[in-house]
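J.: These are the structures in question, set out in turn.
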Structure I
Amino acid sequence: MKQQLTYGFLFSLWLSFASGCQRAEVKTTHRDATAAPAIAVTLDSYLRTEYPPADGFDFAIGDANGKGAYVDAATGKQHEGWYVATKFNEQYALGLHPAEDWNGRGGGNTDMGQPVYAVAHGRVKFAAPAGQPWGNVVIVEHTFYENHERREILSLYAHLQTMAVKKGEIVKRRQRIATIGQDPDKTFAAHLHLELRWDATLAPTYWPSSNGKDAAWIREHYAAPTAFIQARRKLFVPQNEATLVLVDQDQYKMQLYQRGKLAGAYDISLGQAKGQKRVQGDNKTPKGMYFVIHKHRGKFDGAYGAYYGGHWIKLNYPNRYDAARGKAEGLLNDEQVRAIATNWEARQATNERTRLGGGIGFHGWAAEWPNDGPRHLSWGCVVMHLYDIRKVFDEIPSGAMVVIF
């Protein structure tokens, strides 16, 4: 008579794993920078936006890289390039500068009337004259996804000669929204004053130094434009994915989307330890944006192969954000960080033999488990019911995006 495996027996056996789902042997017969707090999200709110999310950020003047020649409208003379005349958080005559002032290399008013572009997709929040010394001001709000987090930031463009957009208008990345001008009293030569604000509560003409704020406060409520843009030239947009999987650890729920429509919702279990995975062997489930890199259905060899439940959907943990954290904590070197970031962005396997660990994915279990029992079973993987993993296995292709939060 075949021995019946009880849930308690299976769970105690799983606890004795030497290395869990990160190192179980699988044999197959075929191969297939500064930041504001993230917006609190749930499965129902993560994808909900009122305007298109940013797929990356570009510079506001010149070409997308903040370079390129321009022609002085007054003289017809061509000038090469752009530069930041007053840097972010620099102390100058008006206090601490919460922005970057961009000038054409021709100097003076040679850049008067040159185009100003939206740094990313977004929606115009403000577009109006704002008095001395601001002149015409445009503010655009942006939503973007970074790792498992949804964030928002405002871009502010001041001293504008003309404005080509109105409040409430949806704008696209690199859309012309204004032209470079001066302050109303013409105290300063023509230039673009560019701010990136994390704090959406600030008035359009808010000036930190006039309100007793120091450099640390500015770094918390604003972003340095050049550093921010350079770090986010390309961003993934979950809404654009043909197949998307969302995992909410707090709710022990998973949702599958196909071409933007909800295709299924499922109960899940997680790693034995609570919290976000940080290192190999901590038994925690990671939080982040990952991609499916390998799938296997069938027999799994090894002493604990049964715990895959006959199905394995592997993710490319660690990702670039895990790697950046690892470097900051002294766990990875520069070469490892670069390699992980490059492979993750290409939706390929990343190095899982660092101190961050690896071998994270979705699998079944050795037997069915109850939703009202322990929900922390694995060594970091997402565990699905056997009847669910059998169904979704064919619906989640290699390359699919998975966001765990």
Structure II
Amino acid sequence: MRRRTRGAALVAVATMALTACSGGDGAEDGSVELTMLAASYSDNTKQLWEGVIASYEDANPGVTVNLEMQSWENINDVIRTRVQSNEAPDILSIDAFAGYVEDDLLYSAEELLSQETIDDFEDSFRENASIDGTQYGFPLIASARALFVNDELLAEAGVEEPPTTWEELRAAAEAVTESTDAYGYGLPLGSEEAQAEAGIWFLGAGGGYGDAQKITVDTPQNREAAAFMKGLYDDGLTQPDAGATQRTPMLDQFIQGRFGMAMGLPPIVGMIEEKNPELDYSIVDIPTKDGEQVTLGVADHLMSFRNDEDKAEEVGAFLDHFYQPENYVEFVDTEGFLPVTKSGAEQTTNEAMGPFLDMLPSAEFYPSTNPAWATTQAALQSQIGLLTTGTAPQEVLAGIQAEADNA
């Protein structure tokens, strides 16, 4: 294999006190129960969390952490329902957190974490996890998106170099589709992570999702990007069910040689090594409208709900335990993501992350500190796939923008 390395949150919840909910108060014998709801990244995620929990419980007799795992397809609906029912977990692993801050539901980092843990976060991720100067999200993992290219398929189709612009990508997709049994480009617009796929294209046109103050989906740049995505689908250069395709199964198919190109993230490297180590592929910069380098950066977070002040010490101790290098590095390296702590960056042994680390300086992130982002993300996940049904890009984006404006 050769690698090129060029260059929700809520919600309409009325302000409520989350007391006497999920974890339960400390028992009369002094025991404490914590509840944790976590998103699953891979088949390893549950086992990794169970290992962290076991070592924490061994060091803290009388404290039990009850873990619940949910897929990325389901977790936003699950947590939305839990919060509305006054049953939020003590600890949540997800992406967006700003809506919970707006409703005063979360602890800040200073209330729970040791100063050593806080200072160990990379400054950029700590800033991205803060609102009005106060950190509420505890950075968990980071990733950057890149274009994964099946070099064998492109060579078979007569494409000599990976694309750097939209027009080059379109030409390469046409060649692969016409000359091989594979689809030219994998376009996952299903609910799993449609906001990432769309965001990559939006950024490539000079658009994006806005910032902490204003969500901007329906813009001329984003419409141009949406029209380009729609054109790939309409012209038969993607899989036929792109509007319902989830990211994970699509990338599994890329690994098996069914797609010439697809946007991917760091864990795909490990999946290729496990499932198809003979795959001849490259990791290259994302093609953009004019060839300028940009990538979508993603940072997921841990956070803690104000359920029971008597458990704050145990929650903080668990989080400090997780971020110890011997625990955190194993987690992030096994999952195949980029570390968000300074000690993690120094101690990681995952050399395959090099291409993605090189892309981070040009990364643009979701406006996750905007309280309307969770609603926007949900709207993107449910509506951007309408591009494959004949709906005009402007109509699709206007509908998503309306939901963001009303959040």
Structure III
Amino acid sequence: MSRRSPTHGASCPRCPTASSDVASLLQQPTAPARLAFVRLRSLWQRWFLWLLLALLVLVLLGTVVWLAGRHEAEQVQAALDRDTADAVAELRGGLQRNAQSLNALANDARARGAWPAEEAAGLLRARREWLRLEWRDSQLKLRAAADSPYIARLFDDATREASRTDIALACTSATKLGGVAYSPSHYVPNGDGSGMEVMEACLQGENGDYLVATYAMRGTLIELVGPTLRRGQEVAFAEPDGTRLATVGAPRRSGSRIFTSQQLIDLPGVTLMLRVDGWRAEPDLFPNLLTGLVTGVSIALISVLVLLARDTRRRLKAERELAETLAFRKAMEDSVITGLRARDLQGRITYANPAFCAMVGFSLDELIGRADAPYWPTELAHEYQQRQTRRLAGGTLPREGFESVYMRKDGTR
């Protein structure tokens, strides 16, 4: 008895191997991928220009909205700059009027030779921005003083002595300039732990004495700046480096955009800066009527483009179908052996098939557009012309028809 041992490595003709799998994968048809690529390219060629046009419209719309928002911001900033310039003019005018009042008070004191207490009290009641009026001698020693009736007494001997340096600066400038001069702003504390920024104004009299008025910086803004500017905006005195000294007006609202305008105020002896901060909400998507109108027009334009694309597709389809119909009709007419020709309402030949051209011996170019018929015999042309005129006029023709004789180009019939 013999046993057969299994043969390792023998190949089975029906068993797939790795090499056969790779070969089958490489031999798979690529027609679906090629068809998909052709379809994608066809869609791209068909819609590329429309997509590009729609993209341009969207870019134009976004640009218009951005420009409108920027234009609105520029308008707000320009209006704020104008309001700030008007406020500076009001401040200058108010300070000038106060300087004239100081000059009148100094003249009254010189004429009387004594401190005009009643006149000083009247000025303090009329000028709420003044905290104190003082009459000092040529050595800046205090001779008389009057305080504002609207606030508690702010100055005593100790606090006033601390302000002597600022008073000296203002009076020195007043002596040089020969008019009212101002000191830099300085802080004066209250007894309750608070305080305020004040500014000294000094005017030298003819006999060498000085008249000093103390301005409350915040009160100056309240009294000399119109309430319209302070309504909805923040108005502040600041030093040229930006340090704020006094502020009035509405506080900043959360979620609002800030518009800032600032202008320098050059006063004799000191330079201040008026800063105005305006609060305004961020521009909406449609900041104004013009932007909304352009947006509506753009949307209408996009809609028209969509309708135009659909109408173009329909028209191309109809033209293609009509061309196919006309081609089929022409092929049928050219293939018949019966001669056919057509005329318009003026009697001109507009069409003739090849069978008719072969029948009369004239080419199609020789027949198209001619009102006369070169294939009519001379002796019958008058009769045929009358028949054609009656036919074009809508007259009735015999039901049995009629027979015509045509003459070829070579004269044969």
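J.: When distance in nm of label points 7 Å out along Cα→Cβ at positions 249 and 345 is compared over structures I, II, III, which one is greatest?
T.: Comparing I, II, III by distance in nm of label points 7 Å out along Cα→Cβ at positions 249 and 345, the maximum is at III.
J.: A further question on this structure: Thinking of I, II, III, which structure, once helix-only ellipticity at 222 nm (-39500 (n - 2.57) for each DSSP H run of 4 or more, over all residues; to 500) is computed, gives back -12000?
T.: It must be structure II, since only it matches.
J.: Identify the structure, out of I, II, III, from whose coordinates volume of the Cα convex hull per residue in Å³, for residues 161-216 alone was calculated to give 144.
T.: I
J.: Say we calculate FRET efficiency 1/(1 + (r/R0)^6) of positions 241 and 361 (r between Cβ atoms, R0 = 30 Å, to 0.05) for every structure; which of I, II, III gives the highest result?
T.: Checked I, II, III; max of FRET efficiency 1/(1 + (r/R0)^6) of positions 241 and 361 (r between Cβ atoms, R0 = 30 Å, to 0.05) sits with I.
J.: Still on this structure, I have one more. A value of 5, 23, 32, 24, 12, 4, 0, 0 was computed for P(r) over Cα pairs in 10 Å bins from 0, in percent; which of I, II, III is the source structure?
T.: The read-out was computed on structure II.
J.: As an exercise: FRET efficiency 1/(1 + (r/R0)^6) of positions 257 and 385 (r between Cβ atoms, R0 = 30 Å, to 0.05), calculated from one structure in I, II, III, equals 0.95. Which structure is it?
T.: Here the read-out was taken from I.
Here, each number is a calculation from the coordinates, and none is a lab measurement. Predicted model only: the values in this text are computed from it and were never measured. Cβ atoms are built from the backbone, for glycine too; each structure is taken alone.
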